[in-house]
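Taken together, the values in this text are just the output of simple stated rules run on the coordinates, not laboratory data. Because the structure is predicted, anything quoted here is derived from the model rather than measured. Cβ atoms are built from the backbone, for glycine too; each structure is taken alone.
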Structure I
Amino acid sequence: MRRFAWLTLTALTALAEPPANQDQWEEAAQFDCIGPFTHFSPADVKEKDGFRYEYTGATVKLRRDAKKGKQVKLGLLAGIKDLDPETKAVLARFFGDFDKADVDAIVIGGDTASDPQQLEDIYRHLTTLTTRPLLVIAGNMERGAALNYALTKVRKETSATNLVNMDLVRRADFDGADVVSLGGYHDKHFLHVTGGCVYTDKHVEQLESAAKAADDSVVLLTHGPMRQKGQQALDYVPGAENVGDPRLTAVVQNTKIPFGITGHILEAAGKGADLTGHPLPPKKPHPQLFVNQGSANPLPWKMNDGSTAYGLGALMTIDGRKASYEILRGPKPSK
């Protein structure tokens with residue numbers, strides 16, 4: 001039986017031998033901002049803090065010792081950007097909410113930081129806040145290679161097993177839902193750094209392959225949203241209208257993806273919607289649900305509805321063929 005199979009030609013072909021474990025597989029793709037949908041076997045298994053990670057390259061099977069039933073709960077964050085005291089306080093608040101909800105994993109949906117040292121510092125800090133899996137993608141602020149390096153370095157220095165690089169791992173298989181990922185952004189004009197991560201048609205096609213490989217309801221994890229319609233949509237920017245990627249809309253339609261997570265359009269955040277962009281109420285199950293949790297950073301941000309956000313996060317619960325959400329809000333500064 002063949003120990004592995006490549007589905008596409010990638011930097012991984014530079015390996016003299018097939019990868020023996022996930023570390024070797026990710027090292028071969030360390031300069032890629034988005035990894036290929038390729039696999040090896042047998043699985044590289046890591047167990048710690050009540051979680052089991054079975055890596056086979058572009059897929060990780062995530063199981064929990066204390067898990068009962070197939071409901072999957074996710075904590076959602078993006079746009080952390082710094083470790084100022086105010087940001088640390090908001091993060092502590094949100095991670096406390098995630099603990100209270102007993103989430104199965106926490107999504108870090110991009111725009112963590114641009115500076116390589118800040119990336120290391122932030123992810124090192126996050127590993128002190130939780131032992132739950134942290135599913136990480138790049139946004140339009142990070143260089144792919146810098147993010148890959150930061151995650152690898154923090155894992156080695158802290159022995160943390162819970163940092164999952166979802167730019168390279170394209171599918172996280174939970175017992176009850178499958179998270180499929182596409183990090184980076186679709187428009188190079190909005191990158192914050194030279195050499196930032198722009199995904200291509202090839203990566204979108206791989207996303208479709210990952211979605212088709214799922215054995216449960218699919219949750220699409222991206223930094224930027226799909227193209228929607230109207231001023232209440234998750235991709236609406238005043239003066240620019242709907243700015244999401246129509247290729248993502250097509251993937252959702254073609255593969256019938258029911259759920260999704262995005263965080264880039266900050267002024268359109270703090271809500272859930274269906275595929276068209278029609279808002280959906282929180283704390284109610286929906287057969288189709290896409291959530292824009294926005295930025296966790298407490299810097300005041302004016303929203304499309306006229307309100308001001310001081311840091312946002314969210315909870316998302318997938319229960320079979322329906323999902324619900326709850327928005328978490330940082331407090332208004334007292335001064």
Structure II
Amino acid sequence: MFHPSNLKFKIQGKQFHSIEELLLFSENLPKDISNFLKNWFDSSDIITVKTSGSTGVPKLIPLKKKQMIESAKATGLFFDLPENTKALLNLSADYIAGKMMLVRTMVLGWDLTIVSPEANPLKNTTEIFDFGAMVPLQLHESLQDISRIKKIIIGGGAVSPELQKKIQGISSEIYATYGMTETITHIAAKKLNNLKTEKDSFYQVLPNIQIKTDERNCLVIDAPKISDEIVITNDLVNIIDDSYFEWLGRFDSVINSGGIKLIPEQIEAKLSEFINVRFFVSGVFDQKLGEKLVLIIEAEFSEKLKQEISLKIKSLESLNRFEKPKEIYFISQFIETETKKIQRKNTLDLINI
């Protein structure tokens with residue numbers, strides 16, 4: 001059972017004299033938060049966490065409370081977030097990102113404000129915050145007020161180049177995070193705005209994290225304080241040095257088209273220069289090539305739009321000839337996980353190819 005040595009943290013502006021007082025207060029908080037706090041202070045050494053299911057079927061993973069505490073300490077050290085940090089919780093505590101914001105608050109002695117996990121979580125508060133965590137949609141919808149959060153981590157999906165352009169010049173320090181439920185949220189982060197050095201564009205690992213690659217060039221994570229086992233990922237990376245790496249894409253999404261290996265994430269980054277709605281590329285069976293590259297766009301079908309995109313693809317110099325999609329398909333609405341990540345395979349199954 002986890003008992004803080006002191007109850008210096010605050011939730012909704014209130015400090016607590018006992019765990020019993022905290023749990024009683026939590027009855028007035030959203031159910032996902034009160035349920036987590038009850039589980040956190042029960043006699044078990046573990047918390048069971050549900051994965052998002054973006055790369056497969058959602059599953060339940062047991063995490064050790066002591067390792068969640070170590071993860072919280074690493075975040076505080078990496079981002080320089082001491083006691084009395086004013087933090088914002090605007091994510092569901094049903095998932096690891098929301099749970100960890102509560103753990104960081106209790107372990108590090110923060111002052112936490114809780115708002116509903118809606119698209120623009122800042123619209124109903126005028127406070128200034130030291131730290132917050134958002135998904136890309138929340139960042140996009142909060143741009144007008146985002147400078148009220150001094151440091152922000154973004155997870156749960158990629159930040160588009162279009163959105164990244166919009167956050168340049170904003171005074172907030174905005175970071176993309178790399179991690180998963182198994183690593184108790186992020187094990188690395190990289191700056192998204194106001195970069196000062198070339199290394200700022202790569203992911204930097206948090207304290208007590210060692211990285212290497214396997215024979216597939218996929219990231220292998222050795223983090224003894226937060227995971228009993230070495231984590232072997234399906235993420236293709238380029239390791240810069242002991243502390244920095246470049247993320248390239250998912251090994252299990254690589255498309256082999258006529259013997260040419262194509263990484264969807266890299267192609268999508270180039271296409272995002274002119275496609276302003278949600279989309280992704282994928283490989284589908286082809287008699288001649290084995291797999292052919294196709295583009296899936298979240299929009300109602302329009303012959304005019306299809307022709308416009310086709311012309312832009314043909315003229316886009318950053319795409320080599322193998323990276324240009326052979327077909328374009330339209331779907332009015334993508335299939336998503338509960339945390340709004342695109343389920344690519346299930347969405348692709350909707351198309352009659």
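Quick look at the numbers
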item	result
Which of I, II yields 16 [relative contact order in percent (Cα under 8 Å, 6 or more apart), calculated]	I
For 17.4 (mean count of other Cβ atoms within 10 Å over residues 138-145, calculated) the corresponding structure among I, II	II
Value 31, calculated as percent of Cα pairs over 29 Å apart, assigned to which of I, II	I
Which of I, II leads on distance in nm of label points 7 Å out along Cα→Cβ at positions 42 and 202, largest value	II
Source structure (of I, II) for distance in nm of label points 7 Å out along Cα→Cβ at positions 122 and 170, computed value 2.5	I
Among I, II, which structure scores highest (criterion: distance in nm of label points 7 Å out along Cα→Cβ at positions 242 and 306)	II
